[in-house]
Structure 1
Amino acid sequence: MHEEIVPIIIVPAFFLMIAYIFATLSNNRVRRMIIDSQSSEELANKLLLQTPKPDTDVALKHGLVAVSIGLSFILIQVMRLDAGDAMTYGILFLFGGAGMLGYYGLARFIQSRQ
């Protein structure tokens, strides 16, 4: 079981690491171009020193999907299914989709209350 989970974790982690490196390099290049350009000091300070506010909607979405997929792994373990069973993948997709739908419903509810 553990041999099957390792590639599932390592491959996405590798690609996420590559994406993070490219995003960091891109942000640094844009900052350098802003500094090198002859723009006003006020604009440069505003763009470079402001901290972006956290996007709570993204955190909510990822949290709900992660919890629902975690629950699906618990259900798969309780049902004693393995990676060869089609039911395993069905449960994962069902719970992942339910997490996304739960996010959609919760976001709509929160939006309607504001």
Structure 2
Amino acid sequence: MTHTSAPSWTAMCTDETRNIENTLRNAGFQQVDAYRYNSASIRVRVIDPGFEGLPLDERDAKVEQYLKQLPERTQADIINLLTFAPSEFEQPPFKFRGYLLNIEFEDPSPSLL
């Protein structure tokens, strides 16, 4: 029998972060994960085939138009917005910067707040 545990960040999900996830999923994004890292910061990761070949600024713009539907306080707390195409999780071409950002998302370092 294989035992799979949930990533540590799932314990950091709140009603607010679930609202972010639902908003972006309803907008049609394939996979959305969000959690509150600390009292001043929310991290959001969006994985969608529509990001394939797009530069980061265009990816962010596609997501941000839907984030504007959220309460202002929630918007202000979104400090990390990570956008990936599914192919970027393959080895290669996962770029080192993206790899590090995703590792920090998956296994958050302790917050200083």
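Values quoted throughout were computed directly from the atomic coordinates according to the rules given, and no laboratory measurement underlies them. Predicted, not measured: the structure shown is a model, and the values here were computed from it. Cβ atoms are built from the backbone, for glycine too; each structure is taken alone.
Given that Cα extents along the principal axes in Å, derived from a single structure, equals 38, 37, 30, which label among 1, 2 identifies that structure? That value comes from structure 2.
Kindly point out which one of 1, 2 the value 16.8 was derived from, the read-out being mean count of other Cβ atoms within 10 Å over residues 36-43. That value comes from structure 2. If FRET efficiency 1/(1 + (r/R0)^6) of positions 12 and 44 (r between Cβ atoms, R0 = 25 Å, to 0.05) is computed to be 0.10, which of 1, 2 is the source? Going label by label, the one that fits is 1.
Using the calculated result -29500 for helix-only ellipticity at 222 nm (-39500 (n - 2.57) for each DSSP H run of 4 or more, over all residues; to 500), pick out the matching structure from 1, 2. Clearly, the read-out refers to 1.
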